[in-house]
1. Given that helix-only ellipticity at 222 nm (-39500 (n - 2.57) for each DSSP H run of 4 or more, over all residues; to 500), derived from a single structure, equals -10000, which label among I, II, III identifies that structure?
2. Between I, II, III, which one scores greatest on Cα Rg over 2.2 N^0.38 Å, for residues 108-235 alone?
3. Taking percent of Cα pairs over 17 Å apart, for residues 28-67 alone as the quantity of interest, name the structure among I, II, III where it is greatest.
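Nothing in this text is a laboratory measurement; each read-out follows from the coordinates by a stated rule. In this text the structure is predicted, and so the values were computed from the model without any measurement.
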Structure I
Amino acid sequence: MPRLIHLLYAQTRDLPEGDSTVIKFRRYSLLTAATTALTEGVTPAGSRLSKTDVSATVNQYGDYITLTDKLLFTTSDPVLKEASSVLAQQAGNTLDQLTRDVLLAGTTIQYASTATARVEVAAAMKISRAEIKEAVRTLKNNNAEKITEMIDPSDGVGTSPVDAAFIGFVHPNTTFDLKELTGFIPVEKYGQRKALPGEIGALDEVRFIESTNSKVFTGAGDSGIDVYGTLIIGADFYAQSRIAGNAMKNIIKPLGSAGSADPLDQRQTTGWKATFVATRLNEAFGLRIEHSVTA
């Protein structure tokens, strides 16, 4: 089962039931610094708020499994319970991948080395300390806020401080290369051992979490190599929304509940249904590095 990491840092704002399927997020632009001194007795012109609305439509997703009466009567396994567990994993995996694809469609992109497009990413253009530092610089210049606070070293031997950080989403094949980079701090070296779910370590103001759901653009690089999309994000890059009370349901239809469509009470179903949407809020607060990995 892949680690489900892509929803962990989303804003969550649910829609009231019976209201609408469209969620609207509102972003206000920064005001220009007021550097002109006030004149005694004179009211200044003042400023006006400038807003950008980001709208997204909540959709339904779901699936089910059919169980027969013969299966239920002839096996000692708790089939219904196990089927529900498998469906729950499928539901989580579905929402994680939907969110990943939204994040990967962001417009702030950094190609490794000298590449200027995905198709130009060659086998030697792996993730590097320089690429990570460049991504951090871009996010800082975009005024993106970090997500985590600083971790101080402890009294333990060999522990290291970890800066307040952005979050990076990486594939295990990328982790293989990250661990070889100078300055990489594995989680076991954190002073206070406050690892995030799926976290593997930190480097230059980025804490990395790992999942096999992290994006691979199969065969999309130079000479048909796979290209990996490593996401580095700041606070408020993206959000999720559901319809309140209908975010996720487990639906069980017992034997015979289909009426004349199941005249001999032979079929039972168990399934899940969810309402969901993920959307990017500010393109400048998330960045995708496209690179190769060690074969």
Structure II
Amino acid sequence: MANPRIPYRLSSERAPLPPFKGRRIIAHLVVNVEHWQFESAMPRTIITPPHGRETVPDVPNFSWADYGMRAGLPRILQLLAERKLPASTSFNAGVIDAYPQAAAAMRDAGWEFIGHGMHQVATNHAISGEEALIAACMDKIARFTGTRPRGWLSPGLRETVDTPDLLKKHGIDYVCDWVVDDRPSWMTTTQGPLVAMPYNIEINDSIIYAIERHATGEMAKRLAHTLKQFESESQASTMVLAIGLHPHLISVPHRFHELVAMVDLLQASPAVAFATGSDICSWYQSVEPAPG
């Protein structure tokens, strides 16, 4: 198989998945909350340095991300609280120390915490001792929230060849790195089956606005087209529509209306139910049990 973890199959040939709480489309709002370290080079930039010379500290680009944690995140928290919508946070464990009020606000709002490394500047590849890093992140989040994370999203979705095995070994039930289908799938690890959870690279503000640098409005346009297609295809089998959000991107003042419009669109559809990653994982485990 081309994919060493998830056996290949046409989505049209999969056994149909039943409705989730009577709905055929599951919307999963994933808010990526990250700790970009001031003393390190920034992993992504909005302002290029004069004459191409990188500097540390990188004040303008650090401030770009820091704004999201100060002014952007409260907008998302308020919107989802007003709408009484569930959410997951893809969460750098270092946020607990760097932004304690933000971490507490998400915990108190009932968001699910998905492991997302310790800091955003360091992927699993960049740190020696990947297993120790995963364990440290899990333990830190568990102490803070009182619940061990069930899900994981690697920084930048980057893994080593061992990452799924280590995640399963340390109690992770689902991973969002393998964006291969619009429905969950079972993947193989040396420690037993692991759920590959649908995430989204295309409807993701980091891709659209920080990498592809589209004008405001592109993300809502993509969501509208995707929802229309899903409303047709989901008549045969329930689908997961994940949306990747970052406070410093979708929650700036000139763009936040777009998130409001996307939430409006999803809430207006009679096919859509909102859920956390754990909700989706538990549902999938019950309707399509692990092989073997």
Structure III
Amino acid sequence: MKIAVLTDSGSGMNQKEAQDQGIYYLPLQVLKQEEQYLDGITIDLHEVYHYLHEGAMMSTSMPPMGMMEEMLRQMKEDGVEAVICVPITSGLSSTASVMTAVAQDVGIKLYIVETYTTCYLQRYLAECAKKLVDQGLDAETIVKRLETAIEDSDTLIIPDDLQHLKRGGRLTPVAAALGSLLKIKPILQLNRKSAGKIDVYDKVRTMSRAQQKAIDTFMSAMQDDGYVVSCLHTDAQDACHTLYDKMSGLMPGRQFYFGYIGAVISVHTGIGCLGIQYIRKVAGCE
């Protein structure tokens, strides 16, 4: 059976990075006033950061439905019999549900992997899926291995700019104003328990306390070195390096990744945001 792996730009990959690995790619959309951009194709990460620094009002949307249909029909014509789709969590986007409907219309077998997250963990899962496909494993086995890893994963987000969360409806205007005044740093969580939706995990004073709380949470959760850990940022490289150094020093043996929070997530978190993630290594993808 010919199996394809498909992900979207919530993974933080751009189109070329996905294509270089043999992964099919769908761009989520970044909306700025009357302009519509395809993430990772007609707009890149650093352009989004530039607009955020300028205070531009932006929003995001799922990939164009026509592009989804065109891609799946092309896959079918190319002899693909099954597609393993690793999308941004359905708690943040309707991409997965629309893809399911389009696949039924096209008549191609689609396996949706509910990641309950996004960013690097989504990318890691997509890359592992492709490696397992290349090893000759069947789709059901691959999906099961991915889902087993997802059961032991977590994402914590530490935003610096509460105004973006207010505009996105994550915080009320009063809470955002009070939080800014009192220098309160909310720690947000995204995982299976929250059904892939962003939830408030804790609230602390100062960024350093927020970072320490996040580290303590991860250290208590990961009891061995069989994990992949990521430290991500939205144009806050120095702060992320500091956090990365602390984490890697306290968690020897883990596989670490350092990088950026993707464009579509950064639109909602704003500049200066830090994110850390962990996931149990996918069997066969060590």
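1. It must be structure II, since only it matches.
2. Working: I: 1.08; II: 1.17; III: 1.25.
Going through I, II, III one by one, Cα Rg over 2.2 N^0.38 Å, for residues 108-235 alone peaks for structure III.
3. On the way: I: 65; II: 31; III: 22.
Ranking I, II, III on percent of Cα pairs over 17 Å apart, for residues 28-67 alone, first place is I.
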